[in-house]
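Next up: some structures, all given as structure tokens.
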Structure I
């Protein structure tokens, strides 16, 4: 795939220029799906194809199976136009605070349940593969989610949720990050999180909380 064609960044003007109609969206998905130009039929594994009925689809020369660029993606069987689906995905992935299904419903003039369903698909697609742990300088800390409670101080969580977060620092500033809900700020709770999301060679920076100390043996 041509790197110039692949969209990167959060610039909405560039995004609107590249994805201006359904056709440009189908073309983009096709270029990602068959990036190296090769094709393998999902049904019979045959490698030769010709143009299918749908935009930028490929039809197997042997069994006649027609595969759309959206097949097997979160855009498959979408209840609205592919262009709108692209714009919803862009909004959700670039807005710092995200967008609720109600906000999406108002902006794109769709039913709220429809927006909720597609947003759920996007969230599933954005889940980490856990194949690329954080590296380099990694800052780790834990915090509570929820408002203040009477007679609850320090690390006493009450009805709030305790979350541990690991943040990768890069030359440009902030890199990737992972967060997970935990029950206690203990080494037993921290250890699985560290093993899953942080490379052992990383330079891990934490505060002086005793729950982190036992992890020095491995990190």
Structure II
């Protein structure tokens, strides 16, 4: 993977970063990273914002622009929107709801069967994040405390479809709640469609977790 692409991946996953932080992550010099960032800015993929520091010069933070979405899987946005419009025209909103429900049930079947053999919430979430990443969501799991986890999805490959119909997003939240029923409560705290950088789901365990974290993997 080229350095420019690595920078885009890091900014997509971590959010706004300084050239120094990027240099450390890539094992490059800060000057070298700045050159790559300038090239990306010239192409319209990144932009910068100077934030006032408590002392010294302002800190320059780099973040991705909307144009950078072209570097990530988008689920064939134009075709998806056209198909949604066609379904609504031919079958009405009820037909689209049935389509979304069918997609949800197929995903539920896959997720449930895949997670069935995993013991412990942590192990189930790790595998769930892997499934979502395979689908293009760039998902990771972060442990907040012994009973709280976060499912972070740094990209939405169905963003165009979700923008056309919020039921896609409601369906995905319901999917997580169903597949983790009896193990955890799931709440969406950040939402790409509402302007957030990522979708973030807070997952709170409802069953007693093992004292030894290794037992959950």
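A value of -16000 for helix-only ellipticity at 222 nm (-39500 (n - 2.57) for each DSSP H run of 4 or more, over all residues; to 500), calculated from one of I, II, originates in structure II. Looking at structures I, II, which one was volume of the Cα convex hull per residue in Å³ calculated from, given that it came out as 156? Going through each structure in turn, the value belongs to II.
12 is what came out when relative contact order in percent (Cα under 8 Å, 6 or more apart) was calculated for one structure; which of I, II is it? Traced to structure I.
Structures I, II were shown, and Cα extents along the principal axes in Å, for residues 90-201 alone at 48, 30, 23 was computed from II.
Looking across I, II, the calculation of mean count of other Cβ atoms within 10 Å over residues 50-57 that yields 7.8 traces back to II.
Every number here is computed from the coordinates shown, using simple stated rules; none is lab data. For clarity, every value in this text was computed on a predicted model and none was experimentally measured. Cβ atoms are built from the backbone, for glycine too; each structure is taken alone.
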